[in-house]
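Asker: So, here's a batch of structures to check.
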Structure 1
Amino acid sequence: MAEWRKSTRSGNAGNCVEVAAGIGIRDSKAPVAHIGVGASAWEGFLAAVKRGR
């Protein structure tokens, strides 16, 4: 079973994005569906965010 987690900055408003390593990204309001994201794509996304893109 995947371990989904959300950012600690999301708060408790219910409007957050969750991520599971090796699985993908999903909306916490619709947890059944998710977008599959491979490890290299996720690492590239994180690097771009850290660069301010």
Structure 2
Amino acid sequence: MNRTKKITLKHMSKLKKANAKLQNSNKPKYVSKAERERLAALEAAEAAQIDGE
């Protein structure tokens, strides 16, 4: 592979990675199992507090 092709391939791969970072995904952000449990406990506590009043 000649020098020009190597440089071009490196440049194109950097551009490709940069463009991939700019694209946003429809996939929801990952929430860990422990975090989901913590949020559920908070919601349950709030629901109990609202029902108690």
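Each reported figure results from applying straightforward, stated rules to the coordinates on display, with no laboratory input. Since this is a predicted model, take the numbers as computed values, not measurements. Cβ atoms are built from the backbone, for glycine too; each structure is taken alone.
Asker: To test your reading of the models, identify which of 1, 2 gives 1.4 for distance in nm of label points 7 Å out along Cα→Cβ at positions 1 and 17 when calculated. Walk me through the intermediate numbers first.
Answerer: Details: 1: 2.6; 2: 1.4.
Computed on structure 2.
Asker: So if we calculate mean projected area of the Cα convex hull in nm² for every structure here (1, 2), which label has the highest result?
Answerer: Values: 1: 4.1; 2: 6.5.
If we compare mean projected area of the Cα convex hull in nm² over 1, 2, the biggest value is for 2.
Asker: For which of 1, 2 does distance in nm of label points 7 Å out along Cα→Cβ at positions 9 and 25, calculated from the coordinates, equal 1.4? Write out the running numbers ahead of the final one.
Answerer: On the way: 1: 1.4; 2: 2.7.
Matching structure: 1.
Asker: Let me ask something else. As an exercise: helix-only ellipticity at 222 nm (-39500 (n - 2.57) for each DSSP H run of 4 or more, over all residues; to 500), calculated from one structure in 1, 2, equals -26000. Which structure is it?
Answerer: 2
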